[in-house]
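The next part holds the structures, each set out as structure tokens.
Computed from the coordinates by the stated procedures, all read-outs in this text should not be read as laboratory data. Predicted model only: the values in this text are computed from it and were never measured. Cβ atoms are built from the backbone, for glycine too; each structure is taken alone.
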Structure 1
Amino acid sequence: MLALIKIEAKRMSRDKLTFVMSIGMPIFFYFVFTSLIPIDESYQEIYYREYLMSMTAFSLCNFSLFTFPFDIIQDSKNGWRMRLNHVDLSPVKIYTVKMLKMIFMYVVAIIAVFLVGGIAKGVTLTAKEWFVSGLALLLGGILFLGIGLIMTLFKNEKTASVFANILYLGMSSLGGLWLPTDQFPKWLQPISKATPTYQVRELAVGYINTGKIPLKALGILAAYSLVCIILTAVVLNKRKVDIRY
């Protein structure tokens, strides 16, 4: 298992550009939206810190919908997964290593975006608020991995990439990561609040605004993740059965 961790670390180091872009793009958007959009001074502090959480969630969702599932797709495509099946490594250990890799990426992304907000935009939170909101986003990102598994159902990598981009951009805009949900038309707000991206954001925003992690958002996100995991498992199992017969 330690050897597999080292291999995953090398793979991550070879793909530095994607890693940097997944963190850099949300930071760029954070600067753009907080600098170009005129905000009333009385609301500015709230807007800056809430938008910081939105862009951090945006970064984590990127890793969940691209890095995680496409790693799995490539493992199957290049025969790496088949080779791992011949050594003393269970699927649980293999996915545990991938989870550890994702958690590392999440932590780096959270720290990087938080530092930008705190230093460049003067976002002020207590040490506890920084830590707990970061932890809430980390938990949200881990649960979002279940949704990312859907991408592994595509046999064609290009098709998976197109679908992932549509899903990523669609859920990000509709889920209130770019524009606050309360700015949407009233008929659209309930739809926005039902998206998984909104729940990831709400875990942190809800905490810094109320002092409590919103359990409803956690429950909805967990339900999304569970449904996607079950759906992926059922489809993959059916494919194995079809191959046998």
Structure 2
Amino acid sequence: MIILLFFIAHWYLSLLMQTFFLHRYAAHKMFTMSPAWEKTFYVCTWIFQGSSFLSPYAYGVMHRLHHAYADTEDDPHSPSFSSSLTDMMWKTKNYYNNIVRRTDTIEAKFKKGVPHWEFMEKIGDSWFSRLGWGIFYVLFYMQFATHWWMYLLLPIHFLMGPVHGAIINWYAHKYGYVNFEVNDTAKNLLPFDFLMMGESYHNNHHKYGGRANFGFKWHEFDPTYPFILLLNKLRIIKLKPNNDLNYM
């Protein structure tokens, strides 16, 4: 039971940082926050994503490109231009690494306003950090696992961030339903998003890239949106009004 609770907690806390901080804030600037809170959520991202820490800067820049060039040859991760899920994720990794290493040739407009904290970027991306978190997961399982099959969950812990990305960037461009006509293959993967905290409403999001609530229909509950409303009420963040069509 402890292992399953740990896995569920890691899944959703990692996903919360990806959808709230990396996606809706770093990439799309759906709301603003102070430099101090930005650094706080940087640290939270490192803790909750752990060994699979994703650079908010690289994620933000790359995701803006995905919206600008969705399902074209310039899309960093399109199933339409990839032979398999593995092929797409390998291309995504190379694209991501070029941004992290500053060897990219991406236009400045896609980088404008994307948060960047070099100190935490270097810590989170270091092998010392990634291996350290990985060792922590293994030791935790050695202490609390009660069945051999539980160890099969460890690879997901190690690669949690990319796993979340792969689910949406591959499957939500292949399977699901659409509410809106868009110029790409984005679909709503789940009618009720219990798994991806609103991220699976991908068609909705591609239509309104700056809208903080990814759900539209009565059954499309976006679990991240109440969290955003709470932080907005507490004045930790400030939602931007009339921002539905501004994706960066």
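Calculated for structures 1, 2, FRET efficiency 1/(1 + (r/R0)^6) of positions 118 and 158 (r between Cβ atoms, R0 = 35 Å, to 0.05) is largest in 2. A value of -26000 was computed for helix-only ellipticity at 222 nm (-39500 (n - 2.57) for each DSSP H run of 4 or more, over all residues; to 500); which of 1, 2 is the source structure? Going through each structure in turn, the value belongs to 1.
Can you say which of 1, 2 returns 49, 44, 38 when Cα extents along the principal axes in Å is computed? The read-out was computed on structure 2. For the set 1, 2, ranking by FRET efficiency 1/(1 + (r/R0)^6) of positions 6 and 78 (r between Cβ atoms, R0 = 25 Å, to 0.05) places 1 highest.
State the single structure among 1, 2 that was used to calculate FRET efficiency 1/(1 + (r/R0)^6) of positions 14 and 230 (r between Cβ atoms, R0 = 25 Å, to 0.05), giving 0.80. Structure 2 accounts for this read-out.
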